[in-house]
Each structure stands twice: as C-alpha cells, then as structure tokens.
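Nothing in this text is a laboratory measurement; each read-out follows from the coordinates by a stated rule. Keep in mind that this is a model prediction, so the values were computed, not measured. Cβ atoms are built from the backbone, for glycine too; each structure is taken alone.
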Structure I
Amino acid sequence: MTPGITPFGKTPTGDTVQRITISNGVLSASILTLGVILQDVRLAGVSHSLTIGSPDLSAYLGPMNSCGAIVGPVANRIGGAAAVIDGKTCHFDPNQDGKHTLHGGAGATHTQIWTLADHSKTHAEFHLHLPDAAHGFPGNRSLTARYDIHDATLRLTLTATTDATTLLNLANHSYWRLDDAATFAGQTLQIAADQYLPTTPDNLPTGKIVPLDSTRFDFRQPRNLTAGTEGLIDHNFCLSQTRQPLRPIAWLRGTSGLCMEMASTEPGLQVFDGHNLNMPDYASNDGPPHQPYAGLALEAQFWPDASNNADFPNIILRAGQPWQQITSWMFSQ
C-alpha cells in the first residue's frame, strides 16, 4: 500500500470519508476518517490482509460499522442504559435489545467523521469533539487517536480530556486474521490473564470475577481456536485492576507461524469470536466476502459495565484529569 490520502466515498449525509495509508515498507496500515477505522493492515511478504476490512464504504455504514473502529465514548456494555455520575442518573441510548447501551449508543465515536489533524508516511493523528450531554454523556470531550508504525509494530495512542465528570472507555475494535483462510480455526491464542468475567444471557457481566482454572476460557498457555465449537466467546479477560505501563497481553499465531503480539496499558481484554461476521454482500480486502469466525476481535479496554459494578476498575474521568491508552500490535514470522 502506498502512503498517502485517498477518497473512500461519501456518507448518505454527504460527508466525505478519506483513507489515510501509512507505511515504512515493512508494515502498512490504512485508516478511515470514519470512526478512525483500521481498514487494512499488511505485512511485507504476507499476501493477505491481517484484519477484517472492506474496500466498500457501504459495508462500514452497515454490518461492519464497528469493525476496526475506535468505539466509545464507552466501549462494550452499560447495563440498563444508565449510570450514576456524581449522584445524578444519566440515561443513554438503549441500542442493545432496547435495554442496554453497546459501544456508546447512537452517537458513538465509530459513527462519526474524525478530523485528520496531522500525518506523515509513518503516522496519522485524528481528533473528535463530543459535546456536553450528547446522547446522555456529560462533558465537552476532546479525543485524539494516533497511529504510528515502527519496524513491524503498529501503535495506537488514545488521549482524552473533559470539562465535566463523565464516563470514558475507548477501544480499538479490530478483528485479526493471521492465516489466509475462511475462519481463524487452527490459529492459537494466549492471554496474560488469570481471571475473567462470566456473563448473563444479555452478555453483561454477572459482577463476579472468576479464576480461569478449569474453565474453557483458560488461555494462559497457547490454545488452538476451533471457530465456534468451543461455544460463544464474548468475554472480558481481567489483566489487572488498574491501567499499567505498556506490557504484552495476548499472542495470536497463525498456522504458517505468523505471530501477532498485542501489548496494552489497559486492565481488560474483551475477546469476541466474530460469529456474526456474515457479510455476503460486501467484498473483503482480499476479495471474497467475510463469513462467521473470519476474524477474532481483541479489544483492550476497561472492564464492561464498570459504572454498575463497584469492584471493577473505575471509568470515571474528571475535568482536568489526564487520560491515555496505548495499544500496540507487533508482527513476526
């Protein structure tokens, strides 16, 4: 992929979407101004895209609307579409089953056009302003997302400020595929977590923090993935109780030996199996449409429904308080 800016189409409201490609000759990444979507990732010597993506903007305006995007202002779920912030109950968009808020609701960050603020051959930085009370979330919030490439590592730095107490939990929602195959079956996954959060039938955390021993979620050693036969995976793996210095948190390895080491500052990793990636009407970056289990989502973030669980890491952000997340993906063969 050649570094530079190219048009990617227009939204139904007439907004222009741009694609910014950054590359150092070893690793290349294309990012859209819509949702800061990581649309394509390529490694020299590997013939296929390493992430779920499409060359068709309409895919991202439809079933792929969060694929590769920065989701927020609160990634994952808020139970009951409400939370108490400084003694006041705030209500949000109930966009999951009409009951809960998923990935920020109707005005989520992945639905908006971000401003390209700065770029070079190897980096691109985007800004987004979220006004006070938009879709129930208080505070005028300023968000920045920056992608950098160094050697065979792609690095994402997210920063934020607010002028009033609010909730904030941003995450990159990319799906990864290290083999040129229809599904991720046969790839191996390892996660640096000793505990996970069991869920209700609505995929909300029950509130319990459970050791991984003797559960099907124990990925402390590399394990083969079977693309669905092990049961639904849409769970948070508990890495820590607080944000940490950047450290490796997960390893995904393809059958060819291609490996991705994911590092993050965040206390949680949501793993989602992509069983809903059934998109026969849209071409993928490599041509054939994606099908269920085509990619595995690894989302570094704070724990889901934290605002309704006092024992979970806190996602409150106050005026003047610094907020920064760093996540990186290092590839090797």
Structure II
Amino acid sequence: MRVPQLPRMSFAQLPTPLEEAKRLGEALGGPRIFLKRDDLTGAGLGGNKVRKLEYVIARAVAEGADTLVACGGYQSNMARITAALGARAGLRVELVLGGMAGESRAWQGNLLLDRLYGARVHFIETERRWEFGSALQDLAAELTRQGRHPYVIPLGGSSPEGMASYINATDELLGQLSAAGVRADHLYVAVGSGGTFCGLALGAVNAPAPYRLVGISVSRGAGFLRERVVADSAAAAGVLQVARTPQASDFAVYDEYIGPGYGALTKGCVEAISLVARTEGVLLDPVYSGKAMHGLMDHIRSGKVSRDDTVVFLHTGGSPALFAYDPDSLSPADVQPHTPGASG
C-alpha cells in the first residue's frame, strides 16, 4: 500500500539492502536476524532521514523556499543530512543545534560535516533536546526580514511527508522479505522524535505486515511515545489518505535503554556497537542504533524474543557520531590497544 503521489526529490539510493546477520544471530544464541540497511541510503553519509527529506524538501521547494531551517542535538543526523541535501538542492541551510551546558561543540563527527556541507550553525542551550522554544521561529522571522524564504523542518522530519516515506519503506521491506521467502516476527527500530516509527506503524497496520513493530526509545518515556504515535499517526492518516491508523496495542515501545539521557553512552550500547562491528563489520551509532540493538539483545537474552523467531532490525544510520566520542569510552573492557613491540 503506497501513499498518494506527493512532491518528491530523488536523493536516496533505494531499495536499501536487507542483509542476514548470520554471525550476529549465532553470537546471540539463536534468532535469525536481518539488518535493513537504511544507513546505506547514500546521500550525506546515509541514514533514515534521507528518505524523509526527499518529501520534506520537495514540499519546501514547492512552497517557494530558498532556505531550510532544521534543528537537533549537536551531533544531529537530521542536521547533517539536511545540510547535505540542501547543498544538492541549491538551498541555504540554517541549523539550530541544542545541547546541555558544557556539552562539547567541537567540530568533529556530524558537526564537522555540517560545516563542510556549508550550513550555518546556531548553538543554543536546551535542557531537553526536543525543546527549542521559539528559536526556530525567531530565526525564520529574521531570515524573512532579510528577504529570504525559509521553510522550518519539524524536529526529526516528523511531518506527514516524512511519515509517508516510511509507509513506502514498509512496502519495500515486505517485498524484500517475500522475495527471500522470509516471514519476520519482529521489526526493531530506534525511536527519537517518532516520525520514522509513525510511518512504520501506519505501513504495518495498512499492509498488513506479519511482524510486530517494536521501538526502543532513545530519549522519551514509553507512555508519552505510545500516546504520541497514536495521535500523530491519526493526524497524518487523513493527509496521506490511508485507511487504518495504529492503536497502542499494534506496537510496543520500551524506554529502559535510554541511560542517563539522549546521546549518553551506556554499557549495553557499547557492547552492542562492539558486537555488531566484530560479527558483521557494520557500524552502529551511540545515539540511536546502538541503544536499539542493546534493546534487541536484551530481549533475546530475557526471552521476549524467541530463539526460533526472525527479527528485522532497521539500521537508521548515524555512524559519523562515533567520531565525536572519546575512543576509550567506546572500547569494551575485553579489547585493549596493542603497542608495537610489546610482548603478547
């Protein structure tokens, strides 16, 4: 089930691969695991935001915008990809990036790429990464006074257009599973602003999909997200002309893997990043996919996911953020650097 035709600009390399992670499944003692590689969407070093921005930027251009205004954390994947795709579309990009007082603003990881892509970056302090107050609207008003035509992108691209991309991605995934003769029992994905998850939920209930959609929150409480997904999906369904909307019973969300906060490393996240790198040669990120994989690993070990099940893990990208973290903090205890000439 595809959504009605919407304005779209072609940026992503689609379809993204669906790869069986055999060594990872063996290391975890059982379930068959497939990685849906949305980290390989290509543009701007890839990630799930590329799919969303194909529609969001197309709407901005259709409305006459010459400037994109986006927000996120200091190491925002959304900001990086907006900067890259804005450059490709010939649009000026203004980024409002928020973080806690004392949080590093060093030009590394995604921040380095933002600058290389030519975006103008505005730093502000935010207690919660999703609360920007009037900063975006104030910037848009200033740009308008300068004679620009700004388009403010919702946090995470969580608009009906952004959700539409993951309704279509659901069709893509189901086609790949069918071609491979695979029936999936679970689809795991990280949940931040919720737009990707809403699109996947809408896609799943309208297809219908055989798997249960499971979200691992990286920032907000599960109760809040369940209510938000139901409400935002219902609002988008009318715009996108889809028949069914998800109810809270149609999906699951877990918030036990956030740790101290958004972007803060946890022991389980570090283990997940290391295990996937060493078994599959695939890089997860410390903010989204690492914590989502930790959730999946814990669910396998606790029996929430049976060893006879088949799981699809949607890799949402974000690996450039790895380079903004202290290397020692990302190294598991059993991995020690070798000094040339040392014994052993």
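Matching task: 30 is the computed value of percent of Cα pairs over 31 Å apart. Pick the structure from I, II. Before the final figure, lay out the partial values.
Numbers: I: 26; II: 30.
The read-out comes from structure II.
Could you figure out which one of I, II the value 20.4 for mean count of other Cβ atoms within 10 Å over residues 140-147 was computed from?
Details: I: 20.4; II: 12.2.
Only structure I yields this read-out.
Given a computed value of 21 for relative contact order in percent (Cα under 8 Å, 6 or more apart), which structure among I, II does it belong to? Spell out each step's value before the answer.
Values: I: 18; II: 21.
The structure behind it is II.
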**Report entry** Of the structures I, II, the one that 0 was derived from, the read-out being helix-only ellipticity at 222 nm (-39500 (n - 2.57) for each DSSP H run of 4 or more, over all residues; to 500)
**Finding:** I
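Which of I, II yields 3.1 for distance in nm of label points 7 Å out along Cα→Cβ at positions 132 and 188, as computed?
Values: I: 5.4; II: 3.1.
Corresponding structure: II.
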